[in-house]
Structure formats: structure tokens, C-alpha cells
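Structures given as C-alpha cells follow.
Throughout, read-outs are computed from the coordinates displayed, never taken from laboratory work. Bear in mind that the values here come from a model prediction, so they are computed numbers and not experimental data. Cβ atoms are built from the backbone, for glycine too; each structure is taken alone.
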Structure I
Amino acid sequence: MTRVLRISYMPLTDAGLLFVAATKKFDREEGLVFELRPEASWANLRDKLALGICDAAHMLAPAVVASALGLDGFPTPMIGAVALGLDGNAISVSPALAAVFREKISRENVSGDLSDPLFTARALSEIVAERKIQNLPPLRFAHVFPFSSHHYQLLLWLAAGKIDPGAVRLMVTPPPLMEQSIAGGYIDGFCVGEPWNTLAQQAGEAEILHPSRALARDCPEKVLAFPREAARIEPELARAAARAVRRAAVWGEAPENRAEFCAIIAQNIGSGLTAEMVARSLGEDGRSAPWLRLDSEATALSGDQALFLYMLMVAAGHAVASEQQAECARLAFWPLDGAPPTPSLPLFGDATFDPEHWREMLDVLTVPRDD
């Protein structure tokens, strides 16, 4: 007898393991049937999980940690049962802003590489200062949710340029609306997951600047989340779902399965996503560096990953630094077999996260804010 598991998701490439698990029937082999339901925003998805309209959700990893800490009035604490991928976002900017960056490169005595986030962060600092002198409105950058790696990756970019986050406008926009927002001139750039960067670039409305791996490598991105109390009452349900996801990742690692793996993801996400785009984001086209990790190692979870995200929350001013809160954050992720890769911050000397010294790394990330 199988159990139907209602899972809400956002139309992003990193929902792919859920579709592979369902298509290849790894869910049924674990006694489950994944009933996958698309949503339009992370807030809707979170609220439906809290209200019991869905049983589990493709969820932003930092949002799960935030729920464990009781931030933002989360009504229902969540747990992460399995990671659905690492990395996968990018910062994209409008063609007009990209042209300003290029103009700075072409200036006499100014050299840099537009693919180098340290250079663009410093150039952005100059642009922000110039706009202030000229009494122009602040630049506007969108992310997908307050408690998201997208938000924190934008803040890491700003921190690398020693830019006060208050000097720009950061706003929330659902992933499917990023292209329309930048095309309409409402924002100057965004940080979002695939396929929305690639689709906006193909439409000529944005230029991809930096894959998130250039900002925070092996960063926990999405998890399969369950309400914490429901998972406590019925832990085997969450564990069975986690096993199905892991089996999908293992199956997809086999070279003979890669083409079908990418095709399954593209067909189920839709929105113009092609198997070739999926392959490119995974570094499977032989020309591109991988943006997104959907391999079996990337499905492992650990408390240290949750601590890393908590540190980014503290740096963003979303949480206070305390050992008690740090320990609470660790409990948001259920450890899964295997050790996940350790996150690192390439913008800050390629600093590998050390859970024993998270406060020292926090000091490096904190940018003084103007009063």
C-alpha cells in the first residue's frame, strides 16, 4: 500500500530531483506517491505547508532555519529532511547596468574582469556613491524571500564592496516575475535560481553576472521540508521521502542516465526550460562550469550547514548571535547519511566554513551601516 505525499514546489531547476523520483518511481519503491503541486511564491508555499494543505514542500533552506528560530512570525516550525541541491542561483543585472560596469573597465588606469565578483562589487560601490552625489534614486535589486540564500548572496556581494545595504533597495519578487520586473525598469538586477536567469538573458532583458558559486560555494539552497511536529509524530514518512530523493540523485549520476535526467527536469518544470539548459546549469554540456549540484553528495544534510545559514542571517541583521540560537538552528536539519560538502566564501579569501569559529567569520562579513 502506498501513501500519497502532497508536495508543493516552485518551478525551479532545483525541484528536479522530486520529478525524477516520481517519474522513475523511486517514491513508490519507498511506499509513497509524490503528488507534486506548483506554487507562485515562497510565501504561498510556506503558508500551505503550515496550514496542512500540503504535506511537504520544496523549501528555501534558510526559511527552514528561520522557522526553527521563530523569526518573522513563522506559525509552524519546519525541519529539512533532505537537501534538494546546492548552489544554483546567479546575480543578473539589466543591460544598462552591465554597460556601466563595462564603461568602468574601459576607463584609463582601471582594469577588471566583469566575471570577477570582487571587481564588480568595488565598481558597484563607485556607482552607488556617484548616484548619491547626482541625487539619483538608489539601485534596486530583487531577491525571492527575506530568508533566502538569494538575499544573503546579494548581501555578500555588497559586503565585498564594503557597501552599506541601506545604500541600495532590496526587494522581494517571485522568481517567475523577475524577467518582467527588470524589463519594465522596476529593478536593476536580481538574484534568482535557474532557469530564470538564463531565460531573462535569452530574452535580452538581463545579463548574467555571477553564478552563486562565485559568492558562496556549496551553499545549502533548497530542502524537502516537513512541519516539525508532523515529522516528530511520523518520522519514517520524512525519511522515506528523503531516501526517494537520494535514489533519484544516485540514478542521475550514471552517465547513461544523464540525458534522460535533464530531459525529465526540463519537461516537468516547463516555462521554456530545455534539457540543454538543465545540462548547462549542471556543467554537463562540456563548455560550462556547473552552477547547480544535484548529485547524491549534495542531498546530504547536516547541522553545520544550518549553522552556516544562521551565520548569514546574523550578518544580515535577521537574527542575534548567541550559542543558544546557534544550537537551535543546527536542529533545523535532520542529518542524512553521508557528509555534505563544507560551504565556503570565495569572496572572502575562499574561507571554508568552520563551525567552531563561526563568530570569527561573522566579523568578516559584517559591514558598518550608515546611521
Structure II
Amino acid sequence: MKGIILAGGLGTRLRPITHTGPKQLVPVANKPVIQYAIEDLRDAGITDIGVVLGNLGRDDIQSFLGDGTELGVDITYIVQGNPLGLAHAVGCTEEFVGEDDFVVYLGDNILNDGISDLVQSFETGDYAAGIALQEVDTPEQFGIAEIDPDGNVTKLVEKPDDPASDLALVGIYVFSPAIFEAIRTIEPSWRGELEITDAIQELLDDGFAIDSHVIQGWWKDTGKPEDILEANRLVLDGRPGSLDGTVDSDADVRGHVDLHETATIEGGAVVRGPVSIAADTVVEGGTYVGPYTAVGPNTRLSTVHLENSVIVGESEISSDGKIVDSLVGKGATVTSASGLLPEGRRLVIGEQSNLKL
């Protein structure tokens, strides 16, 4: 069985972070999102992986993943070009897949329990496809599946106005090569995209059996800043922590803290886990780093109160106020205003940002 990771989206919901890099490389607990997908495939025994790239961010993704050797897999790159829908992206992989069954994993998804159960469920029967599902509170925002008592899929609908089920497709699929003919048959949806739900429905209409697997652990689509922060909390909650770096004797460090061997927590600093602090980062005295914070590499924190936030890295933060529930892009500088200034906030905000003050 082969693996496919879809990494060709534009990441518009994560702007301005994604103006300078692909969403699949945004870190969660100091690990790029796409790496979680690679590791899930590898842990399910799938090491021959195709990564589908778009026009934006392809060089960054290739630079990070390389040929896959460091992650224990073999990676082939497939260029989709303009993103014309998930089914279009899957269709671009036909030559790579050949006659093999394959897993499709959206590159901005994170699962708590991996994909081994989904793969094993597919392999136990004669299925043309298998889909991962989870119960959701807002089914009208997702592709929805209706299933019979035996777990077989009977109908799929993309973002229905009146959902007949609360079981959403979470973005991980298993396919036989039959999916390619189904993709060639469908037409673009009202969104102008080739929908993978329409292709799977085509398989159903042609009499193929579709397996389903309901995920019990948590799942996150990291498409928006608040999703990144939530995924960061969920991942950090499951980590025991390891203080491999330097902690001065009069620093106050408690809870589960992952401290890289080249990172430093100086005297007078307070760190409350769960927290992840990456390579070559310095937490100076007078700084408070609160729970559910991930601080990326080559960052310096000085006299700042920081919690429930993701700092991508290569940043300097020395504000004397509180920074909470924030996603700070790579290379940012955050300082306090000084001098006689009128009351108010001084802001530099990227295009299509979502700001709450």
C-alpha cells in the first residue's frame, strides 16, 4: 500500500502566516503539521509516499522533507499546480499509485490515534474505498456520510444544508485504483472544484462497497489560527516533557516542559508546563511562559508574560504586557512602546487578518 499526502492548498484561512510559507509547515508543539501525517503513514507500515504540491510553498516543503530518509520513508513529489479540489489532487497521483491501494492524508490534519485501524479495517474486506469519520457538532460545514448498521457507507453529501448524519469525513481516506475512473466521471461542484465526496459517491452508485471507520480520539484540521492553538494544546497535553537544556538554579520550572538541549531558561524566569521550547531559544529572567505554549527555535523571550500561544521561531519578544492565545509568525519582533505616546495600540496587521482587541 502507498501513501499520498495532499499539500497543495493555498492556506488562505491562515493568512498572514501563510503569505510567507505553506500551512503544512506551521508548527504544532514545535513540529510541522505535515510531519505528523508522515509519521502516521510510517507507523501504519506505509513508507512509499507521494506528496502532492501546488504552485505555492513547494520549495519549502521539499526542502524540509527531502527524500524522506530522515523520517524513515521514501518520498516522491507530484505537482498538482492550481488547487482544483481534492479529487483533482488525488487524480494527479494515478501514475505514482499504479495498481496499488493507497491512503490519502490531508497535509494539514492531525489525528491523536493514527491511521492503523482505518487501514486494517479496509484490508479486511473487498472495498473500493474506506473513509475516516468523526461525530461533529456542525455537520453542515463538512462532507457527511450516512452509514448502515454494518458500517458500510450508503450516501455522501458535501456540506449539506440539512444533514442526515453528524458523521463528518475528517480528511483521511483509503482507496483502490477504482477511484481514478470515478474522478474522471464527476463534474465540478457549485464551488468550482472536483469534490472527493462526489467521487466516492460515484463508486457507491456503481455498486462498489465503501468501508467506514469512526475515529475515537481527537482530530484537528489546522486550517485556522484557533485550530493551530487547539492542536498545540492537545499535543502538548499528551507529552511527558524532557528538560534536556540548561535550567539555571533559581529558575522556576514546573509541569511537563520539553526543553531542547541547546535552549536555556535563565534565573528568575518562570515556566509552567505543558510547554515546548525549541533549539537555541533563551527565556530570560523576568519572563513567564505559561501552559500550552510552544516557542520555536532561535527565539529570545524577555520580561514577557506568554501563554497558550505558538511562536513559530526566530523571533524576539520583549513586551512588558501579556500575550495570550496568539500565533506569532517566523522572524517577528514584539516590543513595548516607550516614551510619551498617546494611549492606544500600535499595530502592523497582515492582509485578511482576524484581530480581537
For which of I, II does helix-only ellipticity at 222 nm (-39500 (n - 2.57) for each DSSP H run of 4 or more, over all residues; to 500), calculated from the coordinates, equal -5000? II
With Rg and Dmax of the Cα atoms in Å derived as 19.9, 71, matching label from I, II: I
Of the structures labelled I, II, which one yields 1.6 when distance in nm of label points 7 Å out along Cα→Cβ at positions 236 and 260 is computed from its coordinates? II
Of the structures I, II, the one that 1.7 was derived from, the read-out being distance in nm of label points 7 Å out along Cα→Cβ at positions 124 and 164: I
Tell me which structure, out of I, II, gives -0.98, -1.28 once log10 I(q)/I(0) by the Debye sum over Cα atoms at q = 0.19, 0.22 Å⁻¹, for residues 204-331 alone is calculated. II
Any idea which of I, II comes out highest on relative contact order in percent (Cα under 8 Å, 6 or more apart)? I
